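Structures incoming, each one as structure tokens.
What follows is calculated from the coordinates using simple rules that are stated; it is not laboratory data. This structure is a prediction, so every number in the text was calculated from the model and none was measured. Cβ atoms are built from the backbone, for glycine too; each structure is taken alone.
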Structure 1
Amino acid sequence: PRRDWRDWFIMATVVSGVGYGLYSLSKRYVYPLIAPPTPERLEQDKKSIEEQFDKAFALVEQLARDTEALKDAEKQRTEKLDNAISELETVMSDLKSANRRRE
């Protein structure tokens with residue numbers, strides 16, 4: 001059958017509706033994926049990254065302070081242990097010499 005103006009009008013209406021739907025979907029969902037970031041978004045990302053770096057550096061500094069405190073505590077403990085061992089050695093040598101004198 002031949003197509004008259006009504007068929008062409010219906011086809012044009014359907015095609016334009018589908019085209020507009022595709023345009024609106026691509027504008028809403030595809031364009032934000034491929035669009036370059038805005039300067040405000042870049043500044044916000046930069047600020048966020050700087051905050052994360054500040055937090056990381058603060059944690060590193062805290063770890064350094066904790067490590068120094070642990071080193072100092074371990075050094076004091078080692079000195080106490082060395083003193084105790086030297087006292088024990090002197091007591092043992094005194095006991096040995098006293099035992100030799102007794103014999």
Structure 2
Amino acid sequence: MPADRLHALVLDTAAIQTAPTADVVAVLAHASALTSAAAARLAVVSIPAPSPIPDAGKVYTVAEAAGRLQVSRDAIYRRAGELGAVRVGRALRIPEAGIRAYLARRAGR
């Protein structure tokens with residue numbers, strides 16, 4: 001198959017529907033060779049390891065956070081956003097850093 005015909009079929013995917021069978025076979029052969037070459041190229045690329053997740057420190061339950069702040073559990077739920085609370089499934093967890101930041105903001109008032 002001439003290179004210009006192959007190029008035209010690669011660029012116009014709708015044309016593959018009406019192309020002769022021999023042309024479709026040639027496109028598949030070239031696509032397969034290109035896929036293999038690309039995979040081989042990527043196999044030698046050094047992919048950096050993902051960054052480690054930063055240590056969040058201690059994480060408290062609602063009851064533990066309420067005890068630390070000497071407030072009710074309802075108060076913790078009301079202030080969840082201010083405390084940096086996160087959901088773990090259905091449970092709410094409050095990071096120690098969030099409690100410290102909250103206390104620092106309150107002390108600055």
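Observations
- Mean count of other Cβ atoms within 10 Å over residues 20-27 - structure with the largest value, from 1, 2: 2
- Among 1, 2, structure where volume of the Cα convex hull per residue in Å³, for residues 28-67 alone as derived comes to 96: 2
- At a computed -0.77, -0.91, -1.14 (log10 I(q)/I(0) by the Debye sum over Cα atoms at q = 0.11, 0.15, 0.23 Å⁻¹), which of 1, 2: 1
- Of the structures 1, 2, the one that -31000 was derived from, the read-out being helix-only ellipticity at 222 nm (-39500 (n - 2.57) for each DSSP H run of 4 or more, over all residues; to 500): 1
- Origin of the value 10.0, where mean count of other Cβ atoms within 10 Å over residues 76-83 was derived from one of 1, 2: 1
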